[in-house]
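The numbers here are math on the coordinates, done by the rules we state, and not lab data. This structure is a prediction, so every number in the text was calculated from the model and none was measured. Cβ atoms are built from the backbone, for glycine too; each structure is taken alone.
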Structure I
Amino acid sequence: MRIVTGKFKGREIISPPKSIELRPTSDRVREAIFDVVRFKIADSVFLDLFAGSGAIGIEAISEGARFSVFVEKNLVALRVIKQNIKMLGIENQALIIKQDVLNFIKSPFSFESFKEKFDFAFLDPSYASKLAGQTIQSLVNFPFLKSDSIIIAEHSDAEILPEELKGKNSLKKFREKKYGNIAVSYYSIETIILG
């Protein structure tokens, strides 16, 4: 696997072994995602959920993100993320969290000392799990999003994600693009101030 955009373009990174059944985002889809969000990526803080190899969060740093947080529960994948970050020398721009993604969103205790909010959240759960919709729903009340954050969900085209959700954050889908049986949905966020 290689980085496809930014300052690390062409650099090889490690993929998780096929035995753990993780499906890395393809070069084509990664490049297309960053074509859409490049205007906002410089100096951003990026959240990579279901991080796998860490390729998306690393790609964000390659494109100019200031910091990426990687959330993953698989121990083999966590070792791969750590190796990739070390190999590229970006340890001071990365935080790896070993936790189930939905539990992390519902109670992000690991973030008590983290003073930043996210400009981007990317999620790419197993297509078979159909967790993309559930994860998007959970992010409605996630307190670490900015009023102009963008959420990017990679999912099976068979899983239809809602156009709009409301909670602490109001999420509205502003773009969806299909690549064969893969869909990528983009949501903008507006924080609702009560009272």
Structure II
Amino acid sequence: MYVVVGLGNPGKDYTNTRHNVGFNTIDLIAKRNNIDLNKIKFKSVYGEGLIGREKVILVKPQTYMNNSGITVKELTQFYKLPVEDIIVIVDDIDIGFADIRIKAKGSAGSHNGLKSIIYHLQEDKFPRVKIGIGKKHPEQDLADFVLSRFSKEETPDIEDSISKAAEAVEAIIQEDIESAMNKFNTKSNKAQD
């Protein structure tokens, strides 16, 4: 069984902000796989279903980003899950805009949601699917940037990325992380196409 956690902030004020691409990806995976996000527990909204033949739980923590680890810890303890079977979908300011990057493990970098998960699990060996949300302007506050919405010009690219991130999660679950990394960890520069 896999638990797929999309990071974001609950509430209308945060809908479709840069920081909520994890939530948006969970919504898309749920839609693609006919999974209803209709349960409330573990300080989250979640749904259970299948991706291929694998049982999955899709999760949107409702704790706000900085406390995402509380939800992840409660889930792992309840289901007695190995940390490798938790896939986290997260926004990233350090990769190219609209790029997708899959990593099997690693540090949190500057991301408070990942910091919280690593702190609560005391472990960083969980796969993550990162979505590049762009870079802030030099004089812009980071919190203001990640809580901003995408421009009209950026929206088609980010929607495409969310779609790719959903496919990447499905590939990790149905194939394995290595083949998913080989398929999705490519630069988005158009010269390669």
So if we calculate distance in nm of label points 7 Å out along Cα→Cβ at positions 47 and 135 for every structure here (I, II), which label has the highest result? II
Assign the value 0.75, calculated as FRET efficiency 1/(1 + (r/R0)^6) of positions 31 and 151 (r between Cβ atoms, R0 = 30 Å, to 0.05), to the correct structure from I, II. II
Quick check on the output: -7500 is helix-only ellipticity at 222 nm (-39500 (n - 2.57) for each DSSP H run of 4 or more, over all residues; to 500), derived from one of I, II. Which one produced it? I
Structures I, II compared on relative contact order in percent (Cα under 8 Å, 6 or more apart): the greatest is II
